[in-house]
Structure formats: structure tokens, C-alpha cells
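Visitor: Pasting the structures in now, so scroll down.
Bear in mind that the values in this text are calculations on the coordinates, not laboratory data. This one's a predicted model, so the numbers in the text were calculated from it and none came from an experiment. Cβ atoms are built from the backbone, for glycine too; each structure is taken alone.
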Structure I
């Protein structure tokens, strides 16, 4: 498996989720299975089936997180010598030149991307266009509605 790029905050979030799954969720599921078993006949026991499904989900997520974290390549953009350019982990303010809308995105790894939190994947078209650019540069992004132009307003390394 190849290295998975993660920001420091992204790795911390994944480690916190893994810890919660192992220390809270897993014991709760084990207790739910034990309680359902105590009710007797398992062939028609909906609580038992639900608890087993939940257990499968929790165990699968634990395995997924452990795999991702074991292959993680944690990148701290503030420790890089990037000379003011947009890089992985940077937070970038851009302006849509057509609409004037201002957007702020942090460029993160695929597994930590969340557009609702303004975390865009390094493999997204917007991030690929911004990487390597400096403040004042104009980038073109191929969007479903056509080519969009954005100006890079500022770059921060948090």
C-alpha cells in the first residue's frame, strides 16, 4: 500500500476516532450483543442482528483507520520551505473572477477531505490547479459548467 498523505490535524482526528471506536463503541456493541443473547432464541432476535451489524461496521472502520494511519505520511506545511507557494496542507483564499465570490479551502489528503468543512482533496481539480501557485496568480479550473478562473488571494500554513 502506498503512503497516504495527511495533515497533522487530519491524523489527530483519525487517531481520536480510532480511540473512540476502540474504547467506547466496541465495548457498547459487545454489551449489546451480550444483552441480546440473554434474551434467548437468536434466530428471530432483531436486537442481536442489529448489534452484530453494528459490530461488523465498528470492526471494519477500526481496521480501515489502523491501515490508513499505519501508511500515513504526515505533512506539516508550516515546516516546509515553500517560498509562499500553495502546497499540501496550505489554507488558500481564492476569488472567483466571474462572480466575485471568495472561498477559503485547505488542501488535504483524500481521506480527510470534507467540502462542508472547506477541506478539499489534493486530487480535486481546484487543488490541482492551485498547487504551486503564489498570491496574485490566476488559475483556470475545468468545472462541469465550463472553465472557471480564480485568483489566489492569500496562502497560509496552519
Structure II
């Protein structure tokens, strides 16, 4: 990594941390109900993960919020493409999960599918990189919920309803 890439990563990471902190304050005041999605994209016993620019556990499944009048399956494919550059074929629904915290009620649908191309994340404040990892050897700083979703996938589970 060059000096200028290091400076850029540090600046973008700080901006991302500041933005997520501000969002948490707004959520505590407004207490919104959110609908989100994650994409569990698998190829040859490897799973696609994205690395956020900040946080103690930055590796996670790509995903984000569902837009108004958008189907959850379409949102999962859109978010995967936006965050990782990977277009996906959605194969099935893994499950629906609740997450209550930070002032928000969050409901998250997880969709399993296959990649149609290689990762090439766009330059963004939020995402630093996207890569495939072996299902049984995720990075040590992968978030707990991602680890759970991968374990559920590996067990053959479908149609789940659980806590995030």
C-alpha cells in the first residue's frame, strides 16, 4: 500500500466511523423500524465478505436497507452489487432475523446465491474491500452474525426465524 493509499484509507475510515456514530444518535431519537437484507454469496465452498472501513469486526456479508417499494430479493442483489461489485443469482431465502438495538427495530432477510462475476468494490466511504473466504476459515475479525449465518448455511438450514 502506498503512502497516499494509506492516507486515503485512514481518512475514509474516520469519515465512515463519524457517519455511523451520527446515524446511531438519530436512531436513538427517532426509533425507526428498518427492513434490511444480506447476501450470502457462495462459490466453490467460499463465501463473499465485505470489509467495512471501521469497527472491531469489519468483515461481514454484503447488505443494507430495502428501499420503498423494493422487493427484498432485489434489494439483496442490489446491495451485493453496490458494496462488492458482484452481481448475484439469488437461489433461495435463508431466513428472517430480528435485531433490536441502538434505538432501532431492524428486520433482516438473508438470501443465498451464486456470484455472476468477480468482486470489484467501488471506491466508497463505507467499504474497503470485498473477497471470497473459505466457509470454514473466516477472518478472525468477522462479525458474530455473519459467522452464525455461514454456520446455518453450512448446516443446510432454510426458512429460519431467529435473532440476528
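Visitor: Ranked on Kirkwood radius over Cα pairs in Å, which label among I, II comes first with the largest value?
Guide: On the way: I: 18.3; II: 16.3.
Checked I, II; max of Kirkwood radius over Cα pairs in Å sits with I.
Visitor: Out of I, II, which structure matches 5.3 when distance in nm of label points 7 Å out along Cα→Cβ at positions 37 and 101 is calculated?
Guide: Details: I: 5.3; II: 2.4.
Source structure: I.
Visitor: Which of the displayed structures (I, II) returns the greatest value of mean count of other Cβ atoms within 10 Å over residues 77-84 on calculation?
Guide: Details: I: 11.9; II: 22.6.
Looking at the calculated values, the largest one is II.
Visitor: Further, regarding this structure: Which structure, out of I, II, was relative contact order in percent (Cα under 8 Å, 6 or more apart) derived from, given a value of 28?
Guide: On the way: I: 23; II: 28.
So the calculation was done on II.
Visitor: Work out which structure the value 30, 22, 15 belongs to, where Cα extents along the principal axes in Å, for residues 93-140 alone was derived from one of I, II. Spell out each step's value before the answer.
Guide: Values: I: 30, 22, 15; II: 34, 28, 25.
Clearly, the read-out refers to I.
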